[in-house]
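Nothing in this text is a laboratory measurement; each read-out follows from the coordinates by a stated rule. These figures come from a predicted structure and were not determined experimentally. Cβ atoms are built from the backbone, for glycine too; each structure is taken alone.
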Structure P
Amino acid sequence: MALVRILIDGYSLLHNWPELAPGRPRHSATARAELVHVLTRYQDTAGTPITIFFDGSGAPPGVPKQEASGRVEVLFSKAGQTADDLIERATHRFQAYGEVLVVTDDNAERDTVIAFGGIATSCLGFIATVEGALVEFADDLKHYNRSERNRFKQNR
């Protein structure tokens, strides 16, 4: 079955990725924005839509409830809900369309997702996947640009 969406526990991933927004608190708007930026670049290479879930109770006032940039969606849970609640609901709903990959370090959450028929991975494993894909994309782009430059020079 094809992977239809990647669901990410945003704060879980941020806590495991200190290189994003170094020196900034993991719950800061700067750290969240950098996470969205990197995952947008990853989505461009992978092609799979991504939803990042944050606990709304941890979001400062004035942060929009829902943000979307292209194929990366950012959602904050409401008071009394957790990001885990939303991830579980989304996993169940997407089940009919294909496989869902959930990124979290919460073992109970991973077990629940797997019980719903989804796939779960640790944050560190996903970070390695993202970083590898971005390096590979940069190498491919460099090679493509070099070959296009050479082709242009030959046709002059």
Structure Q
Amino acid sequence: MLEILLQYKLFLIPIIIIVCAQLMKFVRLFFKHGFRFDDLFNPGHFPSAHSAFVTSLVVVIGYYESVTSGVFAVAACFAFITIYDAMRIRMHIGLQGKTLNKLVDEIDEIDSKKFPRLKEHVGHYANEVTGGIGIGMLLSIILIWIINFL
């Protein structure tokens, strides 16, 4: 088992990080709203699991492959695009969902049963992304240190 972890560390560390970030989000939402199974896979909220994952990928590749490698540049660009998408594009989707939900509620001629309620918190605010980046960096460094200690 240890050999597999060491052999696939570039892949497994970011996977472990995204699971940890999503579990942190689930626990936080559990204490805020009670148990809701959907919250285990819920997009949005604190911390951003996407940001934690791509940050972890950048840190791991930077450490093991060098920050001057081409694969590091690709990982950094991928992280930038993912974080931008989580914070800007998906946030606008949530705002549109909120507006459409409000319209369905307020316009009398619309049968609200025909329109499902849209998610309103799909993207991330800056603090949620920053938290995901911080968690991704910190946990990646800890896991790299543990692996090197083995």
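For structures P, Q, calculate mean count of other Cβ atoms within 10 Å over residues 23-30 and state which one comes out highest.
Values: P: 13.6; Q: 16.4.
Largest calculated value belongs to Q.
Suppose you compute relative contact order in percent (Cα under 8 Å, 6 or more apart) for every structure in P, Q: which one lands on 26? If you can, show how the numbers build up before the last one.
Working: P: 26; Q: 33.
Of the options listed, only P reproduces it.
Kindly point out which one of P, Q the value 0.60 was derived from, the read-out being FRET efficiency 1/(1 + (r/R0)^6) of positions 15 and 135 (r between Cβ atoms, R0 = 25 Å, to 0.05). Numbers along the way, then the final one.
Details: P: 0.60; Q: 0.95.
Matching structure: P.
Given a value of 2.4 for distance in nm of label points 7 Å out along Cα→Cβ at positions 47 and 71, point me to the structure among P, Q it was derived from.
Numbers: P: 0.8; Q: 2.4.
Label of the originating structure: Q.
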P, Q: which one has mean count of other Cβ atoms within 10 Å over residues 7-14, as calculated, at 24.2? P
Value -23500 of helix-only ellipticity at 222 nm (-39500 (n - 2.57) for each DSSP H run of 4 or more, over all residues; to 500) was derived from the coordinates of, among P, Q, structure Q
